[in-house]
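Chemist: Structures incoming, each one as structure tokens.
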Structure I
């Protein structure tokens, strides 16, 4: 008889435990859905902000205060004339030729799967490695040319690197 009562109590406790865990699991699921919604809304705000920034740059340019953009908001992203000039004059193109295997190996470690991945990973990796000794000549250039920054050169250069990765991985549209 005692075993039967003990078994019933254990069964009831296990049932309560599962009931309690089910509620916690449901709460976690609802939290996950709420977070996904917030992330989607943030992505939309980022796109709205990006569009507004491009409009502001155009407005400043029209009223006589040019903002030198390096990348055009086209699909795919491409360099402006200033961006092309910057990667050439800063020495980025020569630096890439001399260190192609190293720089592309950084990108390959991330294993991009699409053209978009190649673009985003190229930018991310170049900025992440900005303190690498390979970029010292670019730092020297930016020191002598105060109107630009190392980040600006690397973002422009990432478009050149993206194109190299797309060829290397033989990505097609």
Structure II
């Protein structure tokens, strides 16, 4: 998919799936265009802001890629961090069955469990972003989620392209 996007002469490739992180790392080796993972800006900000970082997930396939990405960003920045991970077991299935309130409570319980051990919380899935304000209020911690941070990052990256390239892209 990355090669097809590059062949279409895109300026930047954006991956919106946290679970695909390891595959995106491999795709980066096959294209010359820049690939941004949805969690890249969030992971970097987490490392800049904290040393004890809590990661919450409701889907097991997003937990380790998010933890690994935070550790990678820490290594790049030369900073030692400790990542505490918590899988809200069954929460995603509960949400898919239609019980949003129970799902939200399960995530809140996970956040409270991590809160005493960490400086800030990171949500491992974009689908959890709507919970950030509630989790922050309940724990007193900053809660980072990827959607807004990623979109703002991509916008800045695209704004940095030369004016003539931007004009051609909008023509």
Structure III
């Protein structure tokens, strides 16, 4: 179910061209990214917390995306802005992928060691069955499938390496 975003093919072409010129140092102006909202007065937008991990883990991914889609549809994009969304599991979710405890709230996320250990005993291992890894993948893939090329779907903030280490070991 593709969203009804207010952004045309011509808008995409203009934004791509301007950003390419900016990166090539060929644009004679600064980039200006502005977003606004256009809502129907009687329409109340559903809850869409800043941190996607605030939704219960058992909530189907399509229902999670249903919460964000009306927000994408209500947004207006000005200047060099474009429709974009990313699953936000907090900066440093890689620590969660590697076994750290993840504490999600609607307005914040923090990570902590699952157990006390010394750095010598830390052996981070990729586990394809990690629940956080699975959830981030499922939401990202579902967003791409649903919104196609009408919304730029990004990835969650993976975090910095020393922050991830601190989350695994404590500070």
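Chemist: Supply the structure label, taken from I, II, III, corresponding to distance in nm of label points 7 Å out along Cα→Cβ at positions 35 and 147 with the calculated value 4.6.
Modeler: The correct label is I.
Chemist: Same structure, new question: Assign the value 55, 44, 25, calculated as Cα extents along the principal axes in Å, to the correct structure from I, II, III.
Modeler: Source structure for this number: III.
Chemist: Still on this structure, I have one more. When distance in nm of label points 7 Å out along Cα→Cβ at positions 19 and 155 is calculated, the result is 2.9; to which of the structures I, II, III does this value belong?
Modeler: It must be structure II, since only it matches.
Chemist: Of the structures labelled I, II, III, one was used to calculate helix-only ellipticity at 222 nm (-39500 (n - 2.57) for each DSSP H run of 4 or more, over all residues; to 500), giving -25500. Name it.
Modeler: I
Chemist: For mean count of other Cβ atoms within 10 Å over residues 11-18, find whichever of I, II, III sits highest and give me its label.
Modeler: II
Taken together, the values in this text are just the output of simple stated rules run on the coordinates, not laboratory data. All values reported here derive from a predicted model rather than from experimental measurement. Cβ atoms are built from the backbone, for glycine too; each structure is taken alone.
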